[in-house]
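Listed next: structures, encoded as structure tokens.
Each reported figure results from applying straightforward, stated rules to the coordinates on display, with no laboratory input. No experiment lies behind these values; they were computed from the predicted model shown. Cβ atoms are built from the backbone, for glycine too; each structure is taken alone.
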Structure I
Amino acid sequence: MSYDENDLKRRMEGAIASLSTEFQGLRTGRASVNLLDSVMVPAYGSNMPLNQVGSVSVPDARMIAVNIWDKDVVGAADRAIRDAGLGLNPVIDGTNLRIPIPPLNEERRTELTKVAGKYAESARVAVRNIRRDGMDGLKKMEKDGEISEDDLRRMSDEVQKLTDSYIDKVDESLKAKEAEIMQV
């Protein structure tokens, strides 16, 4: 194991990207095509993502439209959306599903901010684990005589600054998501 600052940055960026993906799945009372990313439809002998059996679009802020390509899959897609635990009830219109997004009540909004907080904390933990890996690499390099004690201290400070900047990004993302969730 050795120290590679670019690798640390890449891994920390991955933690931020993962957090963004988790945040997209949180329902905020506003329609988003990403809301249905987790829905798996039993079709053609296996479970397939909804976006592989139909096209998903957002005609307005409170509605998601899904145009199912095969009329035999419409019922399965309807059941999959209802059973996904998103609190959505599609309306079947031929091969189209119209999914109204109900407004969130205050209790549900508070619950969603707690979930967002958990996602953010796991992202912070991931960033800190990456920092620990970098620090371990630096300590090993110093022990093996590859870098001096002064270099170890300087590079450790750089890793800490990098970590702090990514923790700040996580906090900014969380603040933005909480504001979006609480917006009526």
Structure II
Amino acid sequence: MEVVPAPIEGLLLIKPRVWGDARGFFVETWQQERYAAAGIDLPFVQDNLSLSGHGILRGLHFQKTRPQGKLVSVDQGSVFDVAVDIRPSSPTFGQWHGVELTGANQWQLWIPPGLAHGFVVTGETALFRYKCTDYYCPEDEGSLRWNDPFLNIAWPVASPQLSAKDQAAPSWRDLFGKGADVCP
């Protein structure tokens, strides 16, 4: 596998080796020793799978006091996946990074604890997989407005479909205060 550091501290793009022929393909999606050597050594405690249609945007989500690390990938379809650094002490605080994850490329994104995460479906549908380092706690969940002008994320879908919760998500300024308009 190839491990590519992203511009956000701790964020990694994983490009597993895919063996394919006329019958289909095989890919190793997790191997503890290999991923630990790449710096992903937290224990995983929960796996999640979601199915979404074209233009659906989920995010930007995070857990406030029990942050989850997530190894995310797409089994089928395609998404534009985004991570935002919301760790105030991080040198990349306030920065975002996005990547196209598809069932065809089988890439994975390691999102370390302390980042907000979201994705928008760019294909007809997407079967999206999350491998998480902490349990989901609904009462601990936070969200950040997907189209906050401070972040200026270049989403490839102009008018995504959102849940009511995501439509009501607070702004960057609401979460991080007036001094958060300028990042280091």
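Key figures
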quantity	calculated
Cα Rg over 2.2 N^0.38 Å - structure with the largest value, from I, II	I
Which of I, II leads on mean count of other Cβ atoms within 10 Å over residues 37-44, largest value	I
Entry that produces -1500 once helix-only ellipticity at 222 nm (-39500 (n - 2.57) for each DSSP H run of 4 or more, over all residues; to 500) is calculated, selected from I, II	II
Which of I, II leads on FRET efficiency 1/(1 + (r/R0)^6) of positions 101 and 173 (r between Cβ atoms, R0 = 35 Å, to 0.05), largest value	I
